[in-house]
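**Student:** In the part that follows, the structures are each spelled out as structure tokens.
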Structure 1
Amino acid sequence: MHVLYSFKRCPYAMRARMALYLSKIKVEHREVSLKNKPKAMLELSPKGTVPVLLLNDGRVIDESMDIVNWCLEQNIHTFTDELTDEQKSITENEIKLFDEKFKYHLDRYKYATRYKDIDEVAHRDACIEILKSIENKIYNSKWFFSNHINKIDICILPFIRQFRIANTSWFDLNTEIPKTQKWLGNFLVSTLLSEIMANYDIWEKDSAVNFFPKDL
């Protein structure tokens, strides 16, 4: 069976778990402490970040987007929508924007005390500008493009969720991004989120085997 090293709150690990869940791929789940990373994980992926997926054929996938794409290759019916070329382009461009720019500013806003001489408000405003840039691209539906979840949803929403957590009342009262707020709100009350945020004890070498998803 495939083995997933994960951390509950990491947005990269969240996107990987969502892809596995939606693809109906069951894995052995190993919850890790980022302050005490297990030797077994570091031997597979010395860079020491989650998620890390060890396939049952011995291959290792240690980038979240590679795990998402691998899941899509295993199950072409993961998502029910057939996206247009324009939607596919938007998907890839926005994921890249969030991975390369939004996450940079998010870290310096949410974890400002970890950095020297940081203007956290400037980084918060930079995040808002990125959210405003996607506001008019969001369709009037449950998810980004339609009432069916797609790759763009699982890859971006975990970061917007973290941005909101940094100052929930400020985010909820912001009047510049109503579509984004509604989109995130649908995610926050979804069965998908509750399923992928199930609790697991920290994995150790002699731990009992746990599975994800729990209901497969």
Structure 2
Amino acid sequence: MKRFAAYLALGLFIAGSFLPGRAEAAREIYRYEVDHPKFGSIGTYTNVVERNGDKVQVNTELHVAVRILGITLYRQDAQRVETWEQGRLTGFQGITVTNGERLEIKGEAREDGFSIVTPEGKTLAPVDVRPTNPWTGKMMDATHLMSTRSGRVENVHITGGREEDVDVHGHMMRLRHFEIHGPRRQVVWLDDHDIAVFFQAESNGTLVDFILTEQTG
């Protein structure tokens, strides 16, 4: 396994306000370094998770660029918002700009599924579809994933869950290892709080690393 960056937060502490008649609120931030096996560190990926009772909003930002001798060969920037209620994905909005080309997708829950609108048209995904963003361990029970970039729905088969001892900069951690098999391969290592300490996503046949470097909240 490639090196991990310093994993500073070894536990999950949720700060909230516990006032009578009000739901617990919390905000968590997870920042990842994006590391390409050939080009090294190429950018950052951030999940901001805002919880309010049984409602969750996840704001994601991606900023990557591949440069050689000062020349940018590839750039991708994205902003995405997921909304969840009682464990179900209820809404999604995403804008991804790749080398200047903008792609927008939108999705919302319906009684009979999850409606997704992309430049290619409309798709009705299963009710329990999940985005390809491993901010929660609940993704590991998915049978259908929605690409956060294209909006395409993929049938997947997820294996693993076995615990492994991993050395994270001198700290031995017990992490669960999962592999997601589908049109694109993903590999995820979760801690005992269901936080993705490290994950990999396939891009053009290459597994790109996302390494947790900062956690707050």
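**Student:** Please state which of the structures 1, 2 yields 0.9 when distance in nm of label points 7 Å out along Cα→Cβ at positions 64 and 96 is computed from it.
**Tutor:** Attributed to the structure labelled 2.
**Student:** One of 1, 2 was used to calculate relative contact order in percent (Cα under 8 Å, 6 or more apart), giving 19; which?
**Tutor:** 2
**Student:** Something else now. Among 1, 2, considering only mean count of other Cβ atoms within 10 Å over residues 48-55, which has the greatest calculated value?
**Tutor:** Greatest value across 1, 2: structure 1.
**Student:** Can you tell which of 1, 2 yields 0 when helix-only ellipticity at 222 nm (-39500 (n - 2.57) for each DSSP H run of 4 or more, over all residues; to 500) is derived from it?
**Tutor:** 2
The numbers here are math on the coordinates, done by the rules we state, and not lab data. The structure presented is a predicted model; accordingly, all values stated were derived computationally and were not measured. Cβ atoms are built from the backbone, for glycine too; each structure is taken alone.
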